[in-house]
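Just below sit the structures, each encoded as structure tokens.
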Structure P
Amino acid sequence: MKTIKFGNNNSYKAIIYGKEEVNKKVVNDMLKAGFNARAGLPEQRYLILNGESDDLNPLKNPYFQSETKTQKTDAKFIIVYQNGTPVGRSIALYDPLYNEYHLQYGRKPVVWLGWPEFKNREIGKKIIELTLEEAKEFKKKDASLSYLIGPGRPNEQGIVGLRIAGKFIFFMEPDNPLWYKEVFEQDGIEIDDYWTAVRYEKNDLDGWKKIIENSRKFFERAGSGVEIIQVNKKSLMQHIHGIYEVYKEAWLGEEHIHGRTLTQKEFDYMVKGLKMLVPPYWDNVYIAEENGRTIGISISLPNFNEALERINSKTASQRMRKEIFFFLKNFLGFARYKSGRVFIAGVLPGIKGLKRSAISARLTSEAINNFHKNSIYDITMSQLAVPNRDVVIPLLVAHGVDKKSLSGENYKKNIIPILTELAEKGKTSLAAVYKIPI
């Protein structure tokens, strides 16, 4: 543990903890730092406390325990205090498994800037500086490290970057005030790549009716031998092995930036969270089976952010108590939602061509149709890596974007301007992951 003072008259104190030094107090202060940095902002409305209490704990989150044959994951936890109150935070995350995975695609080894939160620009700039210093310490042990990149989260289910355009947030994800990007847009900091969420509201329903109808006809022609099975919360665990096999394989590929395959322990940890969040009577989970083998999955959830919009707590403790009541209400099945998210969707990479497209289209259309049956007409497809053309292009075409403007080399030239324009209309949200040379 080390302490650094900074600011006018040393008004701020940063404490840096090693992974092995993190205890309950450190986790609680990390939670409070996130809460205090967002106090009074609409971006506060997500599961900031209950959702993070385990994620931030190296003893509970298996992400901090992953390793390769030669290296183990390491982390430094940084908390900034003002008069004893936590007001900023970040984590320097060294994940050798991530680096090993991305070497095959020519991406350079990195350290992650994890979950940065800050009350003002001065704190934000200092947090980036301190996290970069810790990244340089990691480089002394692994000389191949080239960049500090982020923002990220200390798990492989929440790498959404920093929102830089858009009027809505990624449903059920931590978000940031748009002014955060001013802190990252400094000399020497570049954008590594982009993520997006694509949103469909009630006035887009006619378009989706056509998509649903066409996808079923397409599936009948090209999806021969494949069965689409609807799964509910009770039967979810019966299919969990097949879901893991798809999850493990479907996100392999150069286009799936900033992620890697989950280990079994990490997947089990994610499922534990899903079991807590999925309402008892929720049935918007689908799997595609062929000859008894799971080859595609679609898991959609209601948007829990909206249930927290009325939680205007002055302290983190008050917020925690109110979130407990939210979970109880959700568990008992009394909560009603107006918006939702396609959380996970994918098909095994071995499935190619029209068959792959047919399965993907059918899984997505069934999820959207189910949302509509549950009177949910505000839906996002979140955490979409912009280089993933096969997914992004059809979703934008459904919003009326000319497919020719995204074909071939036009994609790289036009995709960010198109997403930015749609963001101003509330149809997309655009996030960036930044990189800083170590």
Structure Q
Amino acid sequence: MIKSTLHRVRSNKLKLTAILALSLLLRPQLTWAQEHSLTLRQCIAIALRESSLLQASHFDLLSLGAEIQAAQRLNWPNLSASATGEAFSGSSTSRFGIVNTTSPSGGGVNTNRSVDFAGIGIFGAKLQYPVFRDGSIFGLNDAPAVESKKAEQNALSWTTHLSREEVIYRVTDAFIATVSAQTRVQPIRRRVDLLEKSFGIVRERQEKGLLLPIDVKVIQDQLSGARSLAALVTQQAVAGSLELARLLGLPSSSHIHLVNDLPATPPAPSAAMVLAASLNHHPSLFVQRANIAKAKQDWRLERFRLYPTISLTGSALDVNDFERDAHVFSGGITVNVPIWDFGAQLATARAKQDKYYAEQARLNSVGDDVVNEVVLIYQEIASLSESILTLQGEVGKLDRDVRVATSQQQQGIADPLPTLDSQLLLLGKQDALSVAEAKRLLLYAALQRASGGTWKWLR
């Protein structure tokens, strides 16, 4: 017991030292992150080390490991000792004297005489060893209570895999949203400049009677909308940067630098491959299998509680009134047999059995949910990719029109308004294309999360 305690203390000291060393190592890395431009993969690596969600899962696993040890050792011999000091004053009224009526030890002072003041010391030791209890035989096998805790630990370890993918998705979402907003700011400001030029030309022509007041109103509304969009996108970039700083373990007010280019679009994986891997290795399925194992052990535990329990007991008692000394040693075997409880334990066992069957039936439902989520993301990727191809074609055509209109204007054979309109259309389509491409990247990140990490794009 002493060796085990010392080992636990040393283990805790080593863990504390490791945590302190890790924090000292991470501080320079976090400072470096504030001074350099970070890529998406670097952000993910830092966030996985700093994630409070993963840290909580780690300590939950340690807690369950200790609970498993406790459940195992509850079925081992239990030794307890006691020491009691008692003082008496009075006289007996019958053969059942004052000591017998007040002392839990029952005896030790002569009841045939009066006691002015006397004291006794009672020292005891008790040993209990469960031979058979709740499915455990001498504590040598893993009883259902222990197996249930092990299944719970297994479920939590697989849940940690899902938590890791959730952290990766959050960082990816924040990174893509921030970088996308930052890259959109300049084109949108360029669009505001072009609209201001168009507004000036239209207002001048309207004053000369060449255009209608409604033309000025239209271009003015477009200019107002563009300015509002520029402000919103700027705020989106700031908000995304603050969110990303929190995910990296930095204060919310910290300013971080990001690489301005979004990561390349990954090649589309085979749907059959992703679905096959997900149905065989998805963490959610392993979590559910662990839940089934736990429900089964809980059912077994309640069934074993219908059986008799057998335990060995031994005790030693020493009573000393400081004049004479008495010793009592006893040992025995105790058998507790459940006879009748109006069916309460049977009903409890049936409830656990039904719970076990429910968890078994839920396994297929979990697989269906995984497949449905993966398929829906595939459909969104396909639809968005089709829209991106259309936008790319439109951007190419508009770019050609802008080049032609710009060339004609430089030659003095074209009106500046159509040229400005062509440039505005091109900027609008390019902005829509960049937004669509960012959404598609986020869908690939969602596909990795939906597959439970069985298909990897980001690590």
For structures P, Q, calculate Rg/Rh (Cα atoms, Kirkwood Rh) and state which one comes out highest. Q
Ranked by distance in nm of label points 7 Å out along Cα→Cβ at positions 68 and 300, the structure on top of P, Q with the greatest value is P
Highest-scoring label, criterion being distance in nm of label points 7 Å out along Cα→Cβ at positions 260 and 348, among P, Q: Q
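For which of P, Q does helix-only ellipticity at 222 nm (-39500 (n - 2.57) for each DSSP H run of 4 or more, over all residues; to 500), calculated from the coordinates, equal -11500?
Values: P: -11500; Q: -24000.
Among P, Q, the structure yielding -11500 for helix-only ellipticity at 222 nm (-39500 (n - 2.57) for each DSSP H run of 4 or more, over all residues; to 500) is P.
To test your reading of the models, identify which of P, Q gives 14.9 for Kirkwood radius over Cα pairs in Å, for residues 204-267 alone when calculated.
Working: P: 14.9; Q: 15.6.
Of the options listed, only P reproduces it.
Work out Cα Rg over 2.2 N^0.38 Å, for residues 76-147 alone for each of structures P, Q, then name the structure with the largest result.
Details: P: 1.24; Q: 1.80.
Top value of Cα Rg over 2.2 N^0.38 Å, for residues 76-147 alone, among P, Q, belongs to structure Q.
A value of 21.6 was computed for mean count of other Cβ atoms within 10 Å over residues 84-91; which of P, Q is the source structure? Working shown, then result.
On the way: P: 21.6; Q: 13.1.
Only one of P, Q returns 21.6 for mean count of other Cβ atoms within 10 Å over residues 84-91, namely P.
Each reported figure results from applying straightforward, stated rules to the coordinates on display, with no laboratory input. Source: prediction; values computed, not measured. Cβ atoms are built from the backbone, for glycine too; each structure is taken alone.
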